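Peer 1: Following are the structures in question.
Derivation of every value follows stated rules applied to the coordinates shown; laboratory data play no part. None of these values were measured; they are calculated from a predicted model. Cβ atoms are built from the backbone, for glycine too; each structure is taken alone.
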Structure P
Amino acid sequence: MQIEVVFRNLTPSDPLKSYALKRFQKIERMVGDEEAKLLVTLSMENNRPKADLLLTGQNLNFAASEKNDDMYAAIDLCNDRIGQQLRKASERRSQINRDTMVDSLGNGDNA
């Protein structure tokens, strides 16, 4: 997975960039798609730090945005939000697969 960190209206900071890359390693493991791309935009909006995430790839299209008084907290909140979206999508896919299996096997009546 490719992770790109972009700074807008904010001075680029190596510690901030490395923190963001470190936090999104978990998302990278959850996705497991080499072709996926995560765009992280860190900005200042109305003098408040804001983090925006856009995760795209094959069968992937997730976004999260968080404002907080601390940029590190905004990154953490975005990370949590994307993680929740990925878990929910995974559960939805597994439920669909289970339903498909039950339908294809039938209900067990031999009438």
Structure Q
Amino acid sequence: MTEIWHNPRCSKSRQTLAILEDRGENVTVRRYLDDPPNEATLRAVLAALDAAPIDITRTGEKRFKELGLTKDTPDDDLITAMVAHPILIERPIVIKDGKARVGRPPDRVTEIL
């Protein structure tokens, strides 16, 4: 099973979903803005990405600045912020077989398919 954390308003997210569908992947689409991950799920995805929270934080989002976050904000605080404000999570994220990739650029997700 392949899961995509998807925002249909995002062109990169739509392109990534199209790649998955074109490759015949059985895809579960998680609209993460409507169905945000909990802390445990987010931590598991970070481990699958082998990434730090700042690596998948949308630092250019207005909410990032409104919350007083910086690139030096502690990891636990970033995770708490992303769970409470999923708009801060980079998109799309594709998860398959314990591995994950951010679809930027979209074809990067083929590394785990």
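Peer 1: Consider the structures P, Q: one of them gives 8.5 for mean projected area of the Cα convex hull in nm² as calculated from the coordinates. Say which.
Peer 2: Of the options listed, only P reproduces it.
Peer 1: From P, Q, which structure was relative contact order in percent (Cα under 8 Å, 6 or more apart) = 22 calculated on?
Peer 2: The value was obtained from structure P.
Peer 1: Also, I was wondering about something else. Taking helix-only ellipticity at 222 nm (-39500 (n - 2.57) for each DSSP H run of 4 or more, over all residues; to 500) from the coordinates of each of P, Q, which one would give -9500?
Peer 2: Structure Q accounts for this read-out.
Peer 1: Comparing structures P, Q by distance in nm of label points 7 Å out along Cα→Cβ at positions 47 and 95, which one has the largest value?
Peer 2: Max of distance in nm of label points 7 Å out along Cα→Cβ at positions 47 and 95: P.
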